[in-house]
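Some structures to go through are shown next.
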Structure 1
Amino acid sequence: MKVHTIVVGAFSVNCYIVDVGNRKGMVIDPGDDADRIAHTLRRNHIAVAAYGITHGHMDHVSALAELSRQFPAPVYIHAKDARWAFLDVNAMPPYYKAPDKPGSALKELEDGQVITLDDIECRVLETPGHSPGCVCFHFPAAGMIFTGDTLFAGSVGRTDLAGGDEILLTRSLRRLVALPETTSVFPGHGPSSTIGQERSSNPFLRS
């Protein structure tokens, strides 16, 4: 597996293209700059098999409608965030208008669900706290997890936005630190890390 990282939008979101081989891939959090994401897909000859949304905030979904028009594929998002992700409440002017709803079918996620991409398994972990429907996408065989805004290198997701919950975030973080320490962490913002590194150095996890 190969991971292409594209930093997009006003809030520098990490959009990931997970190349699972056989010219197939999963696009995680297409938050903005649809043309740049599309260019990376075409340049690397990757057909989109699925879109994975770690949570519904506008900076993580605003390129989804345009990309899914060009590259139709199922959109995997938790129902608790799908309820509001494409409504006016999810606008943040002047940076973002309310995201357009994609034409592709929305597939509701639940904890423990397995998304099969060719012969690669992606397991869904519910990790609410930053938003009610936050999830992480875990590729156990590859030792990778895409944590959205739940866990960052050296920090964790904020809980002061609508729907945030500090107690739920704490529970979610406990699930993540129980993963093997060699697991690579690909967060929604900032540099990548590992579970072992975050266990030892992230002040939010050490406490």
Structure 2
Amino acid sequence: MWDCKADQLLQRVSSTAPTPGGGSVAAVTAALGLGLVQMAVGITLAGIEETTGTEHTRLTDAQRDANNLQAQAVEAADRDIAEFDALMAGYRMPRGSDEERATRKLAIDDATVTAIEGPLSLAELSVAGITLANEVESSVKPTIVSDVRAGRDLLRAAALAALRTADINLEALEKSNHPDASALRERRDAALKRATSNEESA
């Protein structure tokens, strides 16, 4: 994903190929949203003397946290493709005998859980990014506060898009009565609540 030029990435997303899909695009969106937050904080920090103490330290910590979240989003973009490929590989496994069917089901179940956990983690880190944007909004220079808000909007979109990706696999897991389905549903619902509860900060 990250080796592509912007126009190449757009062409790949727009093609009929199944990947990169919603999860990967959500990860790229989250990374860009966090980039806008980092930019606003960085520009603000450039105009603050270190001797001002608390405010400088708070913004420096926020910049570090945004950078760490962005690194996770970058990894999530390519990981989403790998998770999809693993799930498809499970569906392609042979099922001619009882043993093969059992092995195939186990592989599909394991890959499905992984394909849910990835987008859920992305949604959770996007929500953390929204919280971070809320925290720094009042501290950045007034002329670039719009970038923080735009970054927050992108992060909210990334969280909701990631949950869309998780949902389709979660529904399949619930239909099979998988033991992990309930806990994953709780994580999904909690992430959705946090992502949408921040809307009043728009």
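Here, each number is a calculation from the coordinates, and none is a lab measurement. The model shown is predicted, which means the values in this text are computed figures rather than measured ones. Cβ atoms are built from the backbone, for glycine too; each structure is taken alone.
Using distance in nm of label points 7 Å out along Cα→Cβ at positions 47 and 63 as the calculated read-out, with 2.2 as its value, let me know the right label among 1, 2. Here the read-out was taken from 1. When Rg/Rh (Cα atoms, Kirkwood Rh) is calculated for each of the structures 1, 2, the largest result comes from 2.
Which structure, out of 1, 2, was helix-only ellipticity at 222 nm (-39500 (n - 2.57) for each DSSP H run of 4 or more, over all residues; to 500) derived from, given a value of -28000? Numbers along the way, then the final one.
Values: 1: -5500; 2: -28000.
Here the read-out was taken from 2.
Sorting 1, 2 by relative contact order in percent (Cα under 8 Å, 6 or more apart) from high to low puts 2 first, with the largest value.
Quick check for you: by FRET efficiency 1/(1 + (r/R0)^6) of positions 87 and 151 (r between Cβ atoms, R0 = 35 Å, to 0.05), which of 1, 2 is greatest? Each step should come with its number before you reach the end.
Numbers: 1: 0.85; 2: 0.65.
Ranking 1, 2 on FRET efficiency 1/(1 + (r/R0)^6) of positions 87 and 151 (r between Cβ atoms, R0 = 35 Å, to 0.05), first place is 1.
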